[in-house]
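Student: Below are structures written as structure tokens.
What follows draws every value from the coordinates through simple rules; no lab data is involved. All of these numbers come straight from a predicted model, not from anything done at the bench. Cβ atoms are built from the backbone, for glycine too; each structure is taken alone.
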Structure I
Amino acid sequence: MPDESRGVEQIVIETLEALSGMERKQIHGSDELLHDLHITGDDLSFVFVPEVERALGVKTDPSVWNNVSTVRDAIDVFASTLRSGG
């Protein structure tokens, strides 16, 4: 399971890197997606989530994103979805 989680984290960080224009070393788990990384709600909904879902081969429940605010939250949602076979 640790390798799976690291893979999820890598995909999430790479996608955030491309969206935010920030370097990997500047992105931390505690960073707020909207405030610290300056990603818009539209980018989150229409670019970030679908790209990571495609890369992982999963589909997340849209309602879980109401409670996601940090990079770590996003990683946890995708890792949990992957583990549950989503």
Structure II
Amino acid sequence: MSEDEVFVLIACSIVSLLTWLPWLWHAAFTARRCSKLSHRWGLYAFPLLCAAVLAAVLRLYSSWDVKSNPTYIVFYLVMGAA
């Protein structure tokens, strides 16, 4: 990976942590007072499902140099999370 790609990976990691951790915190503790876990399972399942779909698309339909390099798959997954 080039220096630019490492910078983008770090920036996207920070952005995804700053957005996903508060969202999960609020989903876990605020919604618990308002609804049952059976009503809000999608709040936890759908982001994981989206990541799995993105990983499948990257493994099946991306360029050959992305398919063959797990580092780039993780790179694009982190970008997708951000």
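Student: Consider the structures I, II: one of them gives -15000 for helix-only ellipticity at 222 nm (-39500 (n - 2.57) for each DSSP H run of 4 or more, over all residues; to 500) as calculated from the coordinates. Say which.
Tutor: For helix-only ellipticity at 222 nm (-39500 (n - 2.57) for each DSSP H run of 4 or more, over all residues; to 500), the value -15000 is produced by structure I.
Student: Another question, then. Work out which structure the value 3.5 belongs to, where distance in nm of label points 7 Å out along Cα→Cβ at positions 37 and 61 was derived from one of I, II.
Tutor: It was calculated from structure II.
Student: Relative contact order in percent (Cα under 8 Å, 6 or more apart) computed as 36: which structure among I, II?
Tutor: Attributed to the structure labelled I.
Student: OK, next. semi-axes √(5λ) of the Cα gyration tensor in Å computed as 19, 15, 11: which structure among I, II?
Tutor: The value was obtained from structure I.
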